[in-house]
Structure I
Amino acid sequence: MQDILNIILSKFDSLSDSNQQIAKIILRYPDEIPKYKITELANKSSVSISTVTKFCKFFNLEGFDELKYMIKYRSSTGNIEDKLLLTLSTTHLNIASKINSVVKLINKNSKIYIFAKSNSANIAFDFYYKISKIRPNVIFERDSLLIDDAVSKITNGVVILVSNSANSYICNVAEKLHSNRKVKIISVTNNTNSKLNNLSDITLCGIPFEIDSTIKQYLPFNSKYSLMYILDLFFYTYFQLDYNKNLDKLLQCRLKVNEFF
């Protein structure tokens, strides 16, 4: 069976504004849609029931029930490149409107803390490595004891929490910081339903489409690329704020390395 999500994404730019609202909800919560009533999708999309019905007709479906069927029984296997493209494209749709707000937030705060655990920490470190080249006062920790110690001393600044699953430890970190309104929390995750989202000032949430449910549980593949895409878009948008100045900083770093060797 064709993956209806790929079809919706491929036609996204040609959809009307109201149909794009419906498409965004479907692409954001594909595993939840088969449980919805048509009124729920209409309400979440801020459109009428008749608009949802017309949306289904646009994709040559009999109605909302067939749309739910197509989503529920879409192929869980298939071309890796297609799944990865779907992941990155849908993730972009989900975060694009928030990136500028995130960049402005870190631009006006002098200190940035980046905390992550396990596999997510490898991806977070790459972001830390790049952004620390062009601005000072960036702190990265991946060890629980060091994170706990840092959290106990934070009085202001921006904290970026990177966690694929938004695990309980990262949520606990967010809870400790949430009451201090001088600390702004940005979460980067692939869990659309985590309480971490409610504890964050801004959430950048990816939408990975894993090839297989077993891979999704034990060896997340597309999830990794979703987090990488979010943080890379985050970094390059920040870099563009003052491109020439930041480029000079990178060149100065390179010169210092060459002098050292």
Structure II
Amino acid sequence: MKRTLQSLMLGCCLALMQGCVAKSNSFTFTADLPPNFSYVASVYYVPAKGQTCTVARADNLAPQFNREWRTEYKPNAQIEIRRTRNGCELVVDRVELEINAIYGPDWSDFGREYARVSVRAELPEAVKGTFNAAGESEFSGQCQWLFRTIGPNRYITKILDCKKTDASGALLKNRPFAAYTLDQLPGKTVRLKIKLADEEKPGWGDTWVKVPGGWKRCMGKSFEDQRAYCNGNYKDFSRFRMPDGRTCTIYPGCTENKEVTP
């Protein structure tokens, strides 16, 4: 009888202790990215539902994570869900994400794309993200390099193009995106998972010709012709400069090959 009473008392104490545990006021954002990729996260807050107050922008600046992404990158960001400024209760509204990817040695040799996490008080079930038993939710995307040339020496430069993917891995039209409700997020982890496409593509059509081993750049009218469309001429090609300084005729392998397929 004594042991039973002690067990009941212990159970009651545990229940009381658990009831007093404060609910987390943050969630973790993280990203699984390809090599030489990183992200910058900017977090924006708005007055909570029912609040009639406003806060000047100067007093409600968006916290940033990985602002120095080249030198101090960390994949995990701990994001506050609710905060108070000038007596006004604010809640997280969205996390704007810059996806940065380096492709060459110079400071300017990088591409940038964007993704977003939106947060609302309520969302339709069809839109709302879901979490697994471990408290993790994942949204995915695929990025692809689009290459082109610039300047009279035709230096290679690249554009980063990222699209959301569905559960089967199929590409969608929009950029990577996820949405959650405020009550879903405390103590949870939201993960962005990005895959890099196996092959690069020209920035736009009729400027490069596919050949075994890569692509050849159409000459156009001359080296001064910046657009240099092929316009049916699949015999005259130009050299170009790689980001590492090499002069090449086939991208990306820089190997000679005379076979051309229009």
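Rule-based calculations on the coordinates, nothing more; no lab input. Keep in mind that this is a model prediction, so the values were computed, not measured. Cβ atoms are built from the backbone, for glycine too; each structure is taken alone.
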To test your reading of the models, identify which of I, II gives 2.5 for distance in nm of label points 7 Å out along Cα→Cβ at positions 150 and 230 when calculated.
II
When distance in nm of label points 7 Å out along Cα→Cβ at positions 54 and 190 is calculated, the result is 3.6; to which of the structures I, II does this value belong?
I
Suppose mean count of other Cβ atoms within 10 Å over residues 102-109 works out to 12.8; of I, II, which structure was it derived from?
II
Upon calculation of helix-only ellipticity at 222 nm (-39500 (n - 2.57) for each DSSP H run of 4 or more, over all residues; to 500) from the atomic coordinates, which of the structures I, II produces -2500?
II
One of I, II was used to calculate mean projected area of the Cα convex hull in nm², giving 22.0; which?
II
